[in-house]
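The data blocks that follow each hold one structure.
Where a number appears in this text, it was derived from the coordinates with a stated rule and is not lab data. On a predicted model such as this, the values are computed, not experimentally measured, just so you know. Cβ atoms are built from the backbone, for glycine too; each structure is taken alone.
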Structure 1
Amino acid sequence: MLRRQVLAAVPAAAAAAAFGSPARAAGKGTVRIAYVEWADTIVATNILAVALKQAGYDTRLTPVSGAAMWEAVASGDADCMVAAWLPATHAAYYAKLKNKVDLLAPNIEGAKIGWVVPDYVTVGSIADLNANASMFGGKVIGIDPGAGLMRASEKAMKEYSLGSMQLVEGSDATMVAALKDAITRKQPVVVTGWTPHWMWASYKLKYLADPKNVFGGDETVYNVARKGLAKDMPEVHAILSRFKLSLAEEQALMLKNQAGGVDPAKTAAEWVSQNPDVVKSWMT
């Protein structure tokens with residue numbers, strides 16, 4: 001599902017081939033958007049793409065890993081992204097690249113990360129996992145390696161001395177599949193999770209308490225542009241500066257996208273057509 005493409009580790013020519021060069025031939029040009037195939041990011045990226053098309057731009061969406069997403073915008077191989085989780089989840093990426101990108105407006109506020117279990121699980125805290133490791137098969141089901149959530153999870157493994165547990169790498173899809181399977185069998189499972197995500201609308205879940213505050217408090221998801229975008233495409237930069245969604249809106253679309261055969265681009269187009277006032281507020 002997720003192309004684990006780390007642009008910083010490949011030649012510049014390969015990175016340029018992945019994202020393409022800035023184009024001006026058709027309409028107002030092409031906006032190159034980097035994103036990770038996380039359920040929430042797919043929704044926000046597709047909505048932004050539809051809005052930009054309404055404003056007269058072509059768009060090119062390229063799925064990459066979390067690290068590659070930041071590197072692509074910082075290097076100018078992508079024009080923007082809408083998935084910068086701060087202050088904690090993507091802190092390392094931002095600290096490294098903050099002088100090479102423009103951090104713009106938040107598109108989601110009140111986001112959160114942590115470890116999640118079904119509500120029927122009796123364990124309520126990360127601190128209690130070691131003593132109950134066998135209940136969970138000794139595993140914490142994770143997402144793509146290198147993701148900010150996985151970095152925080154690796155820290156949690158150390159901070160809580162979870163020697164009896166293993167953090168399993170995967171993707172958003174494999175994590176949700178493991179969660180769904182366990183709930184179907186009403187078995188205990190612990191997964192890396194976040195809000196917004198459609199799984200909260202589908203299942204009764206709870207975050208495990210984090211007494212050491214490894215995962216931090218509420219997060220904000222920001223829009224990020226490459227340096228120079230404000231000069232090259234001022235209208236796009238202005239739209240990114242205003243682009244914003246609500247948790248409820250994003251989670252509703254995430255849930256809709258889970259239906260078989262649904263195209264996220266089409267659900268985004270439907271949402272845009274049904275919310276003209278919101279879209280208008282992003283435009284200059």
Structure 2
Amino acid sequence: MSRDQDVTALIWDARFPLIRLEGRGCSSFLHGQTSARVDGCADGDLIQACWLNATGRVQALLEIRLDSAGADVLVLNGDSDSVAGGFDRVIFPADQVRLGKRRQQRRMQRLEAGKAPNLNQVIWLSETHDAAPAWADLSPCNATELEDWRNKQGWPLGDQEITGDTNPFELGLSAWVELNKGCYLGQETVAKLASRGGVKQQLRCWQSTSETQHVLESGDQLKLNDSRAGIITSVSRDKATGNSFGLALVRRQALDAETLQAGNSDVVVSIARPSAFCDPPARG
């Protein structure tokens with residue numbers, strides 16, 4: 001299949017920093033330090049989790065895999081040094097956890113158009129094993145293809161989405177948060193957001209409605225009737241049509257708008273809810 005064609009599936013093949021935790025207390029420790037339900041998960045299961053700060057802002061996106069001797073924590077997005085340092089600061093002898101050797105982990109994921117990222121389509125590979133034959137029919141995507149894919153599906157992996165100032169519900173990461181578990185880092189703020197609803201902004205896909213010479217950029221402001229409506233976070237460009245598209249954080253009062261004005265030239269862009277967006281829980 002030509003790179004210029006609109007592919008329906010790609011392979012994301014990359015290496016990520018991995019933090020090794022060792023000891024019998026790893027499950028309980030990670031249960032209390034991340035947004036996921038880790039206690040009770042089976043060895044080998046991949047667990048998606050946010051690492052939050054005390055005010056519920058996303059600092060890193062993690063994948064966790066338990067084993068009989070401890071746990072591997074892959075940092076999918078964020079500063080792995082900050083994650084490791086944050087863990088180290090709160091490990092006590094009673095936790096029965098210690099930091100092990102860190103390494104780079106090769107990870108592959110099948111990306112399908114129109115579908116949210118799925119952990120069933122993720123594998124971790126050792127340096128001595130290749131991917132299974134079922135993955136061999138797809139070529140690894142390049143950086144541009146990956147960026148275009150995530151901007152179309154609404155997957156918040158960019159530095160302008162994971163800024164340290166956004167919370168999981170704004171980014172559509174509700175599935176990465178377990179509300180029905182005990183205390184964890186950032187839990188108080190996340191619980192308040194869940195119970196009260198109404199986050200101040202949400203991630204949206206945008207697309208310019210016609211070809212324009214003005215190329216929109218990350219950081220460009222969005223407006224609705226001359227009022228501030230949000231900010232563009234990620235940008236791609238369709239070579240075939242000349243249209244721009246990407247992701248934006250749109251303020252709550254503008255979420256129902258079909259179009260907004262973007263940048264200094266007031267380029268008209270359409271706004272849509274991302275297919276990968278997981279809505280915040282309904283208020284009780």
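Matching task: 17.1 is the computed value of mean count of other Cβ atoms within 10 Å over residues 143-150. Pick the structure from 1, 2.
Corresponding structure: 2.
-11000 is what came out when helix-only ellipticity at 222 nm (-39500 (n - 2.57) for each DSSP H run of 4 or more, over all residues; to 500) was calculated for one structure; which of 1, 2 is it? Display every interim value, and only then the final one.
On the way: 1: -11000; 2: -4500.
The correct label is 1.
Assign the value 5.4, calculated as distance in nm of label points 7 Å out along Cα→Cβ at positions 103 and 223, to the correct structure from 1, 2.
Structure of origin is 2.
To which of 1, 2 does the computed value 26 (relative contact order in percent (Cα under 8 Å, 6 or more apart)) belong?
Only structure 1 yields this read-out.
Now a separate question. Can you rank 1, 2 by Kirkwood radius over Cα pairs in Å and just name the one with the largest value?
Biggest value here belongs to 2.
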